[in-house]
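Values quoted throughout were computed directly from the atomic coordinates according to the rules given, and no laboratory measurement underlies them. Predicted model only: the values in this text are computed from it and were never measured. Cβ atoms are built from the backbone, for glycine too; each structure is taken alone.
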Structure I
Amino acid sequence: MTDEGIKRINELYHKSKEVGLTPEEKEEQARLRAEYIRSVRENLKSMLDNIEVVD
């Protein structure tokens, strides 16, 4: 997820609170949120895969 994608998620969130979203914007928001969640999960999995337990 790029900084632009995160910025767009925030823009759509604020617009939804102020005036509401069109159906197309709602779809875009859902798609961007899903992409963001996927990105966070991949990053977390990558970090966990690189952890080495030492006694």
Structure II
Amino acid sequence: MSLAELNFLRTGVKTAGLLDVHYVTDDDVRRQTSYAVKIGAVTDAARKLPMKGPRGR
């Protein structure tokens, strides 16, 4: 909601649902269910997001 509000303040355009987030569990990966089927797909594959480790490492 905060992201949508900031977008509105900057652009004057009201939006909802700016983020489309899907959580994939280890079980999803093992069973190739949900969005886990996109991991390693030839087309439209999922991409790993760079993340900082514990304490900003």
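Comparing FRET efficiency 1/(1 + (r/R0)^6) of positions 16 and 40 (r between Cβ atoms, R0 = 35 Å, to 0.05) across structures I, II, the highest figure is found for I. The maximum of volume of the Cα convex hull per residue in Å³ over structures I, II, that is, the highest value, falls on II. Looking across I, II, the calculation of helix-only ellipticity at 222 nm (-39500 (n - 2.57) for each DSSP H run of 4 or more, over all residues; to 500) that yields -27000 traces back to I.
Just checking, which of I, II has the largest value of distance in nm of label points 7 Å out along Cα→Cβ at positions 8 and 32? Don't jump to the answer; show the numbers that get you there.
Working: I: 0.7; II: 4.4.
Going through I, II one by one, distance in nm of label points 7 Å out along Cα→Cβ at positions 8 and 32 is largest in II.
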